[in-house]
Structures are given as structure tokens and as C-alpha cells.
1. Compute mean count of other Cβ atoms within 10 Å over residues 26-33 for each of 1, 2 and report the one that scores greatest.
2. Computing helix-only ellipticity at 222 nm (-39500 (n - 2.57) for each DSSP H run of 4 or more, over all residues; to 500) gives -9500 for which of 1, 2?
3. Tell me which of 1, 2 gives 22 when you compute relative contact order in percent (Cα under 8 Å, 6 or more apart).
4. With mean count of other Cβ atoms within 10 Å over residues 114-121 as the yardstick, tell me which of 1, 2 scores highest.
5. On mean projected area of the Cα convex hull in nm², which of the structures labelled 1, 2 is highest?
Structure 1
Amino acid sequence: MIIDLSMPLNEQTVVFPGDAKPVFEQAGTLETVGFIDHVVHINNHLGTHIDAPDHMLEKGMLLSEYPADRFVCQAICIDARGKDLLNVNLLSGIDLKPGDAVLFYTGAGDNYTEQTYATNYPRIEVALAELLVEKGVKLVGADMISFDHDEPYPVHKALLDKDVLLIENLINLKAVVGKCFRLYALPIRLELHAAPARVLAEI
């Protein structure tokens, strides 16, 4: 069974505070050019997307520099609902192997169409990020608009500095919480520090 963990994108998609809102501009119609197409203006962090080191680190790797197999791996989704702070206790009793991905289901993503989604999400303890690095995970995701609330973005930097990629704005994690599965987190091959991604769980 394949479960889509990706947020649909449209002009109403909630953006990170301060980011430009998406615009889908029709460029062609059946009547004018014989086909329909659009010019799409979006921030490259809109919706479900993956962050690479260059997002926060000087001379960090771009997302396009990673081979495709970097985005396919075994994963587990951890239940973090009802918590204001995600800390190291969430990994207690969790068997993680180097190269795994870890997703956190906070419940924030259940309301991804509401404007409050942009600000109402838990904080993450830097010590949790450091423990994930220690365990050798290669992807960390959550149903939140960001891994940080404030500059200087310590959780982003703790993970990206150790080449752990971030997946933000996941949805449908309720369907995979507590499960182990194959994760396909495939970003558009933009030569940038981040890109929208289609993220799928194979149960």
C-alpha cells in the first residue's frame, strides 16, 4: 500500500511567515494556443519540501548534488502528539539503524489548510537533533512548517551540519504513525538548497 505524505499545492497553501504567497498564473488556454499551461510562482520551501545543507550553511551541498538513492530508505514514524517540546525521550526504545529516516507526527499537520498552521507547532530540543545525528539517520521529517521557531535556527543547523536532510510540511502521518515502512522522498531536481518533494510511504 502506498500512502501519500505530501501536501497539495495551490494558491491557498499556507506559507512560512514572511514568505511570498504562491501565484498560479494561466499562460495558455485551449482557445488561444491550443493547450493549457501555467506560470507558477512559488517559494522553493512551499509545501512538502526537503532542505539541504546549503539552506543554512556557507558552501553547503545543494539538493541537486545528492544521488537519487539518498531519498529512498527505511523509515519509522514516531508519535509526538500533544507535546509542546520534542525531546530525546521520544527515541526511548526506538531501534534506529544508520541510514534510516525518522518522521515525527505532532498533529500540527492535521490543520495544514488553516493559517494557524504557520505558527502553532511544537519546538524541537537541539539535544534530540544531536541524538538523531549520533544514531546515523539520514532524513528527518515532521508535519510542521519548520523545525525551528526562531533565528539562528539551531535545529536546522545541528542536522544540516552533519548532512542530515530535513523534510518539512508532511501530512497524513496519522496513517503511518508507529509503523516502519519504505520512504520515497523525491525532491524536484532544482539546483538549489531546497525543493518541493513528493513523499510516499510504502507499507
Structure 2
Amino acid sequence: MTRRPRGAIVVATRNPHKVEELGEILSGFELEPLPDPVVMPPEDAPDFAGNALGKARAAFEQTGSAALADDSGIAARALSGRPGVRSARYAGPEASDAENLALLLEEMEGCEDRSVAYVCAIAYVDDEGGELIREARCEGVLAAEPRGDGGFGYDPAFVPVDIGDDRTMAELSPAEKHAISHRGRAARAVAEAIEELR
């Protein structure tokens, strides 16, 4: 059985942007960054849920604390769902956000169908090893070129349909983004599940 954590929840990521976003979304929980000695497993699962659960389990096993991990990415309909689980390393294992986005824009050039979706799976392992996973999506279209300086990853070219205008995720305020984003929706679903088991 998954329970409300007694202490802080370790966020199983080395990405400071994700730690910051999750901290803003889950303001009612005490989150702490992943300790340096913790070794994360390779992200080699075929889906987001498998990668997220692998990271959460590794953090729990090595720290003994409740742990939270997400795996997320962008899926383009015209590319049969790519980049998908390879979103963070689409242009190569050491690729920057800008390089990944540039490759996606290049591959989508000339595509009539510019439909994309952000997908996020968040796994939570409580301090006794109980587990839960929640997944969420945010539908959008890919802009022809990047706009805005907020967010990270593919945000400068992701235009969410829920907003009702042509702003990219990188042009939204943090509150606007969290209200509709895949990570915001998945994190709130996890928080609700934990609270129900208090």
C-alpha cells in the first residue's frame, strides 16, 4: 500500500528544471534533490512508465526515502510518435535541448500534420516500497520555429491547444504552463492518489 510520506520525497532526476517544476506543482510536499551518490538506471524501457518506475525504485533503494520520478517527452504524429522515450537524447546522448529541438523541427519541415503531444509518466515509491504510477498528456501543434524564453526542452516550439491562442509553452507564465502541462497533470494525479491513502 502506498502511503503519505513521513519525510521528504527524493526527486529522482539530475535535471534541475524538472526539480524546479515539480516543486512548484507539488508545493504541499517536501521535495529534495537526488543525492550525488545515487546511481540512476539507464532509460531503456520501451515506455515512459517503465523508465519513471525504474528511476523511482533506484532512488528508494539507495536512499531509503520515498521517491518520485518522471519520464516524459514529445510525440509527433507525422513521425509515428518520435521522438517519444528518446526525447531527451533525440539528437544524441549528449545533445542539448536546442539540438534536440532543431532536429525535430528539421524532420517536421514540410509536414502538413504538425500535431504533437507531450506525454508524462510519474512514478512514486513510498518509504516502505509501495508503488503507484500516473500518466498524462498535453496535446499541441509544433510551431515552425522556436519562440519564447521560458520552460525547457521542446517548450519553445510546442503550442498547446488548451490555451486557445498561438503562444508556445515557453511564452506562458509558469502558472499557465503548470495548469495544462503533461507534468502538471500527472503530478497532481500522483498527489491526489497519495492524499487518498493518508
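1. 2
2. 2
3. Answer for the origin of the read-out: 2.
4. Ranking 1, 2 on mean count of other Cβ atoms within 10 Å over residues 114-121, first place is 2.
5. 1
Only the coordinates and a few stated rules stand behind these numbers; no lab work does. If you're wondering where the values come from, they're calculated on a predicted model, not measured in any experiment. Cβ atoms are built from the backbone, for glycine too; each structure is taken alone.
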